[in-house]
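Asks: Please find the structures below.
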Structure I
Amino acid sequence: MCKPLEDILIIDFSQFLSGPSASLRLADLGARVIKIEKPLTGDISRHMYISNVEMNGASSVFHAINRNKESFTADLKSEKDKEELKELIRQADIVMHNFRPGVMERLGFNYSAVKAIKNDIIYGEISGYGTEGPWKFKPGQDLLLQALSGICWLSGNQEMAPVPMGISLVDIAAGAHLVQGLLACLYRKGITGEGGLVQVSMLESACDLQFESITTYLNDGNELPQRTKTSNANAYLGAPYGIYKTLNGYLSLAMGSIPTLGELINCAPLNKYKTPTSWFRHREEIKEILEGFLCRRTTEHWLSILEPADIWCAEVLTWDKLIEHEGFKKLNMIQKVEMKDGYNFLTTRCPIIFDNQTLLSAKGTPKLGEDNQAIAEEFLKQHLLTHAVHKQEIKSCS
C-alpha cells in the first residue's frame, strides 16, 4: 500500500524515548527517518536497559522505538560532519530533536539556523518544561514529570504513597503531541508552502493528559481530589469504578447503576443506594461492600452475569493471557521485524489502520551508523565532490 507520508524525509536528532517515539510513528505512516547518532556510543537508549534483556547488542527499549529507521553517525563538534548534516537538511522536510533548551543553539542546529539552511523547513522540538521559567534546564525524564505534574496522586488507594504509572506515559504523550503538531504543519505547508516551528514540552503534555481532572479541580473550589481507601481507579468518579479481587483473580468495574448491580449479583446491601449522587457520596462504603462480596466467586462467574446485562466490566489480564486471547489475536497487533544482519524480533505494530489496512513494516532497527555510506552516496555525493575540489584548489594555491 502507499502510505500517507511517503516521500517525506525526516532528520531526527532526538534520543531515548519522547522524540524517537514520535519519529517511529511518522516512519510507520510512511516517512523516511534518518536518525542522527553520536559516533561510537549512539543514542543513549542503545545501552539503557529497562530489564536484563539484550537484543543483538542493544537494549530492548532501543529496538522498540527505533525500528523502521536509518542510522547516520555524525560528530556535531566536527565542522566536516556539520557541513554534511546541513546538506542533508537542505533535502529534508522535517528536522526534530528533544534536547534541553540551548543545546541545539550551541551546536548550530536550532530553528533559526536550520531555517537559514532551508527556509520552508518544518522543525519540531520536545523539551522537558518549555523554553522559559525556572524549570527549563531540569532533566526531562518521565518519572520526574509524573511527579511534578500531579499524576502520581491519582493512582493507588488513599493510604498509599504517590503511585506513578508503570509505563513512560509522559514521554509517549509528548511524542504523540509532537506528531500531531508536525502533521498539522505539513498540512499548512501543502497549502501555503510555509514551514514552521512546532514545540512541545513534556510538562504541558502531562497536564493535557489530566485535562478532565484539572478542569474539575479548577472549577471545584480548588479542592484536591481524594483517592478512595479501596479499589481506587479515578479520584473523581463514584462507585463502583475500580478493580476488585475475586476468588481467582481481579475484576474491573466501570460506571454503572449500583441498585442494578446489586440486583444482578444478588447483593442486597447495595439496593439502598438509589441516586447517582449517593454513589459518589458513599463510594467508600459501597466499595467496601463490593470488595467483601466479589471475592467469594470467580471472575468468570461474575462476567457471566454482568456482561450479558451490558454492565461495563472486564477481567484484569496479564500480558501472557492478553496475547493468547482471541480478542487480541484478531487485532494482529504483533509483527516480526528484521535487521539488515538477519536478526529478527517481535514487537508491536502501529495502532493506526489506514484505508482498511494495518500499517506494518518489516524493517528492524539499524546498527549504529550502518547507513552512513548509503546516505552519503544518495544525498552527499555532490557535496563531497565539491568539498574535495575545494580542498584541491586550496592545496594548489598554497
Structure II
Amino acid sequence: MNQLPLQGLVVLEFSQYLSGPSAGLRLADLGARVIKIERPQGGDAGRRLAIKDLWVEEDSLLFHTINRNKESFTADLKKEEDRELVKKLILKADVLIHNFRPGVMEKIGLDYDSIQDWHPRIIYAEISGYGKEGPWKNRPGQDLLLQSVSGLAYTSGNAGDDPVPFGLSIGDTLCGAQLVQGILGALIRRHKTGKGARVEISLLESLIDFQFELVTTYHASGTLPQRSGVSNGNPLLGAPYGIYATSDGHIAIAMMNIHELGKHIGCDDLLTFDQADVFLKRDLIKQCLAAHLSQRSSAYWLALLHEHDLWAMQVFNWQQLSEQEGYRRIGMEQVITTAGGQQITTTRCPVRFNGERLTSKKAAPLLGQHTKQITEEFTK
C-alpha cells in the first residue's frame, strides 16, 4: 500500500499497561506516528508486566505484543523543564491518549481544559477504569476486576459453576478499540469544523456495552439471564447452542432446528422435543445431545453436520489451529525483529485495505530510544 489511511498524523501516547497502548497500537497499524511518552525510570509499567514469565531482552513479551511500531520519548512530567518540552511536542500532535487515573493529568497541567487553550485542534482521548465521578472513580482499573464488577464473569461457564472470567484481557482490548472509534470520529469532525474534541471512555462502560444484549434483556424481562446447566454457550440462547465433548475432542454447535439436528445425526431422543422446548427444556435437550455426541469422533459428526449445512465447527487449541489451512490462508502472523536482533512471531492488524494486509515489522522501542531525535525534530 502506497499510503496508509492515517499517515501524517502524530499521536502522543501517555499510557501504560494495555488499554491505552492497545489504542495506540491500532492507530500505528493504520499509519499514524505514535510516540510513547514514558518515565525515564522504568517507563511504561507494562515493560515489567510479564505473561507466562516470558521476557524479550530487557522488556516483557507482553510489552512487545502491544507496542510495536511506536517510538519512545522519555520525560519526567514532575519537572517543569520536561513538561515544557512535552508541551512543544503536544503543539505538533494531532491526538493525545492517556489512561491515568482521574486527576493525574490535571495536577501537571496537561488536562484537556488546559491544553485546548493553546492547542484547540487537539483530539484528547482518555481512558479511566470506572469514569471520573462516583464512589469507584479511584479504584484500580484492572481487567479482571472490571470483568467481575460488570457482571461479565456470569456469562461463561455452566449454571452450577462459580463466576468464570475470560481467559484474556477482553476489557482492555475492547476499550482500546472503542477509543480508536471515538478518535476517528473526532478526527472526521475536526476535518469538517476545524475543532478538536475530548474523547472519554471507561473500562466499565466498555464492558457494559459489550453485554448490550444481556443488559437489554434483563431490563425487558426483569429477570437475570441464566446460564445453561449443560454446555453453556450464551445464557440468552436455547438448545442446542454450546460446546460438546466427542469421543476425541469437542465441537461447537450454534443455533438450529432440533428436529433437523436430530434427524441428520441419528439422535432419536431429540425428535421427542418440540422447537418450543429449546428454552423451556434447554438443559434436558442438551443432556440428550451430549450423551449422543460422546459416542463418535469430532470428524464424524462434523462431516454429517456440514453435509446438511448445519452450523458447527471443531474446537481447536492454538497448536491445532496453527496447523489448519483455514488459519494459514488469513495470514494473521508476522515476524518482527527487536533492536537486539531477536525475532518475535506475533499477530498483525486484522484490517485490510484494498485487499492488502497491514503489517508493521518495526519492533517495540527501547526506553527513550527516540528522545534525542524527537527533541531535535519537534523543537526546531
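Asks: Using distance in nm of label points 7 Å out along Cα→Cβ at positions 101 and 133 for the comparison, can you identify which of I, II gives the largest number? It would help to have the intermediate numbers written out before the result.
Replies: Details: I: 1.0; II: 2.1.
Of structures I, II, the maximum of distance in nm of label points 7 Å out along Cα→Cβ at positions 101 and 133 occurs in II.
Asks: For the read-out distance in nm of label points 7 Å out along Cα→Cβ at positions 37 and 341, a value of 1.1 was computed from one structure; give its label from I, II. Working shown, then result.
Replies: Values: I: 1.1; II: 3.7.
Comparing all candidates, it corresponds to I.
A short reminder: the numbers here are calculations on the coordinates, not readings from a lab. Predicted, not measured: the structure shown is a model, and the values here were computed from it. Cβ atoms are built from the backbone, for glycine too; each structure is taken alone.
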